[in-house]
Structure 1
Amino acid sequence: MHKIFVVEDDMVIASAIANHLKSWGCETRCAANFQNVLTDFIEFAPSLVLLDISLPFFNGFHWCTEIRKISKVPIIFISSASDNFNIIMAMNMGGDDFIAKPFDLNVLTAKVLAVLRRTYDFGTSTGLIEHKGAILNTGDATLTYNDEKVDLTKNDYRILLTLMENKGKVVSRDTLMTRLWETDSYVDENTLTVNITRLRKKLKSCGLTDFIMTKKGVGYIVE
C-alpha cells in the first residue's frame, strides 16, 4: 500500500484529499506540525508528498528543499499560486509535478497514481530510519546527518541498517556477520571488527561520536 503525506494547512482540503486517496487504496497522513514538517515526514516515510506552497512558518519550497536533502520521494506541489514563476520554482526546487487549485479530486488522484506507477514499478523503496538526527535512507542506501551525506560502502549500510532496525537492542556479532556476508562459510570475526572500526571513524568524522556502542562479549547496539 502506497503512503501519501498531505502537507496542506487548510484542513478541509487536506481531509478531502486524504479521504479520496484512501478510497483508492492509499494510506494517508495529513501534516499536523507545520513548524517541523520533516519530523512527520521521517516518521511516516511516505511514498509520495502532496505539498502546498503557502504554509505557516515555512513555505512549501523550504520543505521541498529539506526533504530533498534526505530523500528522492516524489513531490507534487498543490497551490493556487499557479503563475509561471511558482511553477518553475517548484520544479527547480525538486518537485515532480504541479497541480493548480482549485482542482478536481479525480484528476489529482489520477496524477498521483501515475507518478506512483512511474516511480515504483521497479520496486524502489523509500524507507527512512532516524536515530539521534542520523537518517538512513533505505531507498538509496545513504546516511544523512546535519545536512551532510555520509558515503557508505555496502557493508557500512548493512551494519547500520541492522543496528538501526534494532535500535535499543543488542545485536550479536553472529547476526551481523550473517547479515553482512549472507553465507554459512566461515568468516574471520576480525573482519567484522575491522568493518565496525572503519564505520565508526566515518561516523565520527561527521559528528556522530559513540553512535555504535560495544556490549563486550555480546555484540553492538545503537542506543
Structure 2
Amino acid sequence: MCPLRGTGGGKIRQMKRYDITVPVSNTMPVWPGDPKVRLERKKSIPQGDLCNLTALTMGVHSGTHIDAPLHVIDGGRTVDDMPLEVLVGPCRVIATDADPLIEKKHIEKIPLAGCKRVLFKTRNSDFWKNNVASFREDFVALGLSAADHLAEKGVALVGIDYLSIETYHAEVGNPVHNMLLKNNIMILEGVDLSAVPAGEYELVCLPMKLSGVEGAPVRALLYEKK
C-alpha cells in the first residue's frame, strides 16, 4: 500500500521524486511585514578562516513551511507537539483553475473519502517556476467553504502553492486558518508544484524541531506512486 513503510528505503529509490521545496535565499519573497531572509557568510576559507560558516535569519513562515494551531489560536498546539505521522503518507495533488478562491463548489465532486493529505496546485506555481521574487498579492487561496468541506471529510493536512492558504485580503481573524487549525488540520504553505502533475503521491514533509513555536520550515518531497 505505502512503499515508505517497512521497505528500508529500497523502493523509495525506485520511485520518481519531486522536490516541492522552495529554495531559501536572500531574494525569496516573504509575507509583507515578516522578517526578510538573510544568509550571511560569517567565516570564509578564502579569507583565512578554517571553515565556511553561514548565519541564517528568517521567519518560521518563510518559504515552504508548516503552520501549527498556535499560529492563530492562543494556547494551541505547537509544531513540536504535532503528530509526525500526519506529515508522511499518501497524498493527493489536486489541480484547479479556481480563481481567486478555491471554494466548496470547486472540490465537492472530488472523492475525498480516506484522503488525509491534499495539496492544491493552482496558477500560483507559475510564480515559483518563473522565479518571481516579489511578493504577489493576487495569489489563489482557499475559501472558507472549501476549508469547512475538507474538515468535514477528515483531511489532516492541506497544502497550497504559495505563502498562505488564506487570501491576502482575508477577513479579520483569519477564518480559513482558524477553521483548519481548530480542527488540528496542519497547513503546508509555499510548496512548488510547477513540475508536479495532479495525482496520487507519497508525501514526506518534516519540519525543523523548533520548540514551542507556531510554524517551521520544512523540506517537502513527493514520491510518485506506481
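Numbers at a glance
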{"read-out": "Given 27, 20, 15 for Cα extents along the principal axes in Å, for residues 142-189 alone, calculated: source structure among 1, 2", "value": "2"}
{"read-out": "With distance in nm of label points 7 Å out along Cα→Cβ at positions 158 and 198 derived as 1.8, matching label from 1, 2", "value": "2"}
{"read-out": "Per distance in nm of label points 7 Å out along Cα→Cβ at positions 46 and 118, the highest-valued of structures 1, 2", "value": "2"}
{"read-out": "Among 1, 2, which structure scores highest (criterion: percent of Cα pairs over 16 Å apart, for residues 62-109 alone)", "value": "2"}
{"read-out": "Identity of the structure behind 1, 6, 14, 16, 16, 13, 10, 8, 7, 5, 3, 1, 0 (criterion: P(r) over Cα pairs in 5 Å bins from 0, in percent, calculated), options 1, 2", "value": "1"}
{"read-out": "Relative contact order in percent (Cα under 8 Å, 6 or more apart) - highest-scoring structure of 1, 2", "value": "2"}
{"read-out": "For -3000 (helix-only ellipticity at 222 nm (-39500 (n - 2.57) for each DSSP H run of 4 or more, over all residues; to 500), calculated) the corresponding structure among 1, 2", "value": "2"}
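All of the numbers you see were taken from the coordinates with simple rules; none came from a lab. Values in this document were obtained by computation on a predicted structure and should not be read as measured data. Cβ atoms are built from the backbone, for glycine too; each structure is taken alone.
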